Every structure is written in structure tokens, then in C-alpha cells.
Structure I
Amino acid sequence: MTITSIIRDEIRNHPRRAIPFARFMELALYHPEGGYYTSTRPKVGRDGDFFTSATVHPVFAETLADVVAEMWRTGGWTSPALVEIGGGTGALSGHMLRRLRETVPELYRDMRLVLIETSPYHRQLQEEALRGAEVEKRWYSSLREAAAAEGVEGVILSNEWLDAFPVHVAEKTADGWREVWVTEADGGFAEVLGEVTPALAACLRDVDKSLPRGMRIEVNSAMEQTAADVSRLLRQGYVLTVDYGDVQEELYHPARKRGTLMCYRRHQAHENPYVHVGEQDITAHVNFSAWMRAGERAGLKTLAYMRQDRFLIKSGLLEKAVAHADTDPFTSQAMKRNRAIQQLIYPGGLGGLFRVLVQAKGMPDGVPLRFLP
């Protein structure tokens, strides 16, 4: 049974003959039979549909590893943990572990790696990528499962995780907010505006009432529960979130009247989630204001929020550039490394689009961390 048929059946069985867009997105991305993220097709890198900072070059992971090592030292934990949520291929964790082994062997020896991965296919890739790591490794299929089983001291890290959460889509009309539902039409899918679901209604209370008619926004209604689960998992330490998005006043701005929902397939971006269902990524910018509010309510204190370029520079990325006399850009590892550093901090690309949020739990005020003012 195809994912398209599965979604059609759910639409036909619903009393409204339609389902909220958030449910459509959840099925298209995560259904065990044909969902995009659960399928065995490559998603990241040259053979996939999109690139991430982690796939640009290991220097990104090396810089994050240095940040984690500094956090571990200031925490003074005897058994420090690194938790990665939604790690995909395992490339980021793998490169970070190699860096930690080289730079802080005394901490590496005692560390624990916890990986939270929904996709069995990605878990298999992670197991292969991390096979040579001499650290304790534990896998969980969901954050809630990990939070019920673990209590860690250390760092919880995610890179492009929140942007893959299913989102509700709301549109401002003359009669107020309406929710986008998905129905059948001409053998495919189509949108209809309908009643706002309770989950969306609760989130709309925090949205500026002066937004203009015709404005569309995306809302991740799972943030409160997700932040609570993160806090339950973290006894003491830091949460490091890297993703593309913005604060709410910039994200829900009239200049973005049609929202931020995008699809990616074979490195081509477009705005139609109803084609290539199960074969393309569907994503929306992260509302970092909502994530910070949810975190504060869950006991996660906001320490820093900044663009990726500023965070990486303050964390020592430029110091990782190497001097060289090479002339062939195709064979020179030094030139590749230096180009990657430029790409990671380019204001018109990854450096300006991505944000980094650092939250803390149970840590004393004034802990000296390199990226802090």
C-alpha cells in the first residue's frame, strides 16, 4: 500500500473528508510504510535531497565538539553524556567523537552517547558510522522513550531536528484564523480552509492579533511537550539547538505572507507538499521564540541565541583554517577545509540562515563559556 493510498484512506474515513495539514505532513514524513524519513532512500548529501552543515565538512562537528568539551569541563561531571536527537546518518556524532577522543581523552573515556532516532533506516546508518567508537552507546526510538529511561548530565544536541516536526498551517481571514485542511481532488490532494483544531487554537493565543488578512503561518504545536521531555531527560547541563528559523516577530512578519513551508527533492526547492508524497522533505522554519518560551516553562534557561556564523566564530571556527601553499582546489584538503569554513559562516547562506540556541538546566549563573558575551 502506497503512502498516497494510506493518506487517502484516512481522509475518506474522517467525518470531514479532510485532515489537518499537520496530520498530512506527519503521515507523509513519518508513516512506517512509505513515509519520507522512514524510507531507505538517501536524504542527505550529494545523492540525497538536501545538504546540512554537518555534511559540508567535519570542521563543523569539530567546532561543536569543542563547545561540548568546554561544557563538560565546566559541569565537572564524572560520566558526561552527549545526546543527539535526529542524527540522520550519524556523520555529526561520528566526527564529534573523533574530535573528543583527540582533544579530551580523559572525558571521552568516561562519556556516554545517547542517540534518539525515529527511523530504523537512519539508526542502521548510525550504527555503521559509529561502529569504531569506544564509548557506551544507547539508542531510543523517541525522545519520550529516552526521557523515561535516562537521566543525563551533559549536553543534548540537535541539528536540523525541529524543522522536521509536522506543523499546523493557519490563514488569517475576514472571520479570523482558519486552519488548512487537506482533502482529495482530481486524483490528488487539495487544501481547504476549515475550523481551527484545539491544538492550533492554544498556540494562536501567542500570535500577534494585528497580522494582516491573507497571512499564513506555520505552528508547531508539539513544542511544549517536546521541551518538557527534553527537560525530563536532562538532569543537569545544556541543550544546544541548531536549525533554520527566527524569532516570532521576524517569522510571522507581513513580508512572509505565505509562510515558510518548503519542500526539497533532489536538491530542488519548491512549495508544493502534495506532489512526490513520501519522496520529498517537507519543512518549515523554527519559531525560536516559541521554543524558548516552552523551554523556560520546562525549566530550561535561555543562555544564548544567535546566528550560526557568530556562534561558530566565537567558538573558534576561524582558528581551524589552515595555511597552505596548495594550488589544486580539487585535491587539496586544506583548500577544501578553508572553503567549508567560509560556507558555514557565509551571511547569505548557512551562516545567516541558521540560528543557534543554548539553554541550561541546573547550572550556576556566570559559567564561563567561550561563545557567551
Structure II
Amino acid sequence: MLAAAQLGKFSALAPALQARFGLDLPSLGLLISLLEVGGAAFGFVAGRALPRHGIDRALLSGLFLLVIATVIEATARTTPILFAARSVEGLAYLLVVVAAPTMIVATTSPGREREGAMVLWSTFIPVGSGLGSIVTGLLATALGTTMAMLFWAFAELALLALLTTIPASAPAPGRAALPALPAWLLSIGFGCYTLSLCAVTGLMPAFLHDRYGLDIAEGSVIAGATALSALPGSLLALAAIRLLATRTRRLLLLVAAALVLASGLSLMIFRANCPILVALSAGAMLLLAGMARAVIFAWLPGFSGGHDAADPRIAAAQGLLTQLGALGALVGPPLGATSVGIGSWSALGPFVASIVLVLLAMIVGAYCLHRPHADRT
């Protein structure tokens, strides 16, 4: 969550950063997105390489780099230094989000405990980025921009000190292995999820301004609250996983029903006749889609083909998930904007609906390949 908080940190500080460094909007957008560029470009490579050097070392190195980058960002006086520090922060973020779930797998028992832990892990982006935006904004108002950024450095340093007490693990043998095909399908599905999420929430403030005249602050609050509606979906998925632990076919049917409903709701978001209905339909759509996201995270270790927590295919699958998820987040808003340019705002709903159905197809395909003889209960 501390790593994901850095996603929302610069969004909250956007006006202050523009004033301090004279950034135009495209430069500001690039600065914010740099955190995801590392994952989009090198997520899979990192997932395959980290086990050879020790997953715990990767996690500690990522946190250490987060501390260094955050301090440099807080004290930067020139634009090149700020962008360089953000690039280092992107590398640190990549190390953390690949290593952390791999360590979760290594420290939990297979079955409901591991699946439940991975569902909780799936919430780190909405919770972390939401907290990053809220806490940074409050601290910047009370203490100033520099102290708001330094707060995150202190928090990261404290966590780093706690995690240095974990037992060191031996690096995995130098063998390389690709994750099984079901893990690829789940990762593609996660990319579809982030694409649809970012297309909806990223363009919603502009839609609310164009259609209803809401200002950017009002639109951003509605979009942020809508994004957080994915969290109840994770809790529902966690309850379903615990109840249907031995009945994965029923869990699949539940997820399929949720995504079909989500696809239908996405058609309504940009046709609603008032902002409240926009928020309600988008929130319900993201809640249902959040169930699928949680199940993807829960199933990924087992669907990777890894036979134990030290199997390099598990880390490779986490890296692949990170890369395709980051790609979805990067291309979601521009692709959504392209659909709006072609057919107006009403075209965005069908575009998102089609992506949600592709997500459903990927989950079903992964399940069928992983469990050709799934239970019949």
C-alpha cells in the first residue's frame, strides 16, 4: 500500500508541482504516469529475474529505493531531478509489487489461506492510491508540499526497518521457467480490468464537466469515490472463495454473472441523465468487476504451474500480471478517448462493455485450461 500510495501522491500535489516547476499539463501527466512505465515495460522481465537474486532482497531493495526517491523528490529544485527521482521510484514500485505477492505466497498455506491473502493483496492499488491522495492532500495543506512528501519517506523507512527482521531466503536456482498458459490468460484479463477501470474513472471528470458542467474538483471526487467501490467487490469475492473453496465451478459461475451484469451496467454509465446516476451505475459496475479482479489474484499462483512457493513460475506470473495491468492502465484513457472521438460519449459504454466481456472470456479460458476435469458440484 505504501508503494501504491505514490500513485496518488503526485495527483494530489499537481497544482503545487505546476507552480513550483512550471510544468504544463502534458509534462505533469508524464510525471504521474512514470510510476507505471517501469511495470508496463519490465514487469515480466522482473518477475523472471528476481527469484534468482532472492525475493526478500528485491522487496527490501525496492523499499530502500522508494525512500531515496521520495527524499529526492521532496527536495528537488529542478525539473530533470524531479523526473529522474520519479523514474527511480517507478523502478522501486516495480520491485515491490512483484516481490510482495511472491512473498505472500511463500508465507501462506495453499488453499483458502493463500487465496484469502491474495484477495487482500488485490486491494493494494485502490486502497494505497486513495490513501496517498487523501493523506498527501491533507498534509500539504497543513504542513506544505515538502513535508507531505517526506512523510512517505518516513513511513517507508519505518516499514523497511521492520522488514529487515524477516529471515533471509536463499536465491532460487538459476533456472528460468515461463508460467503456464492459464496464468497468461488471467494476466490478459487483469489488463482488461485495469483498462476498463481507467477508461471509466480517468474520463469521468471530463464527461461530468462536458455533460453537466461540474468543475474538475467535483468530477474528481465523484471519480475517486467510484473507484473505491471496487473494494466491496473484493470483500464479496473473499467471502465467496471461503464458502466455495472446493466448488470452484460455482465460483466461476458467480464471477461470470457479475461480469455480465457489469457489462450491462457499463452501457448505462455515459447515458445516465444526472451525475448521481452516473456515479451509481459506475460504482455498481466497478464493484462487480472488482470481484473478478480479486479472483484473478487468488487464482494466479495456482494457475501459474508452480508446484511450490519457490517455483520461479509464480514470480514470473506476478511480473506478467504487473506488466499487463500497467499496460491496461496506460492505454485505457487514450483508447476510451478515441472511442469518444469516433462516436461521442455514448460510444464509451459499448467500448467498456466489450472489454469487460473479453475479461470474462479470459477467466473462463484460464479455468478450463487449468481444470479440464473441474468438480461437478
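Quick rundown of the values:
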quantity: With relative contact order in percent (Cα under 8 Å, 6 or more apart) derived as 27, matching label from I, II; calculated: II
quantity: For -10000 (helix-only ellipticity at 222 nm (-39500 (n - 2.57) for each DSSP H run of 4 or more, over all residues; to 500), calculated) the corresponding structure among I, II; calculated: I
quantity: Read-out FRET efficiency 1/(1 + (r/R0)^6) of positions 129 and 209 (r between Cβ atoms, R0 = 41 Å, to 0.05), computed value 1.00, structure in I, II; calculated: II
quantity: Comparison of I, II by mean count of other Cβ atoms within 10 Å over residues 137-144 - largest value held by; calculated: I
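Read-outs throughout are calculated quantities, based only on the coordinates presented, and are distinct from any laboratory measurement. Since this is a predicted model, take the numbers as computed values, not measurements. Cβ atoms are built from the backbone, for glycine too; each structure is taken alone.
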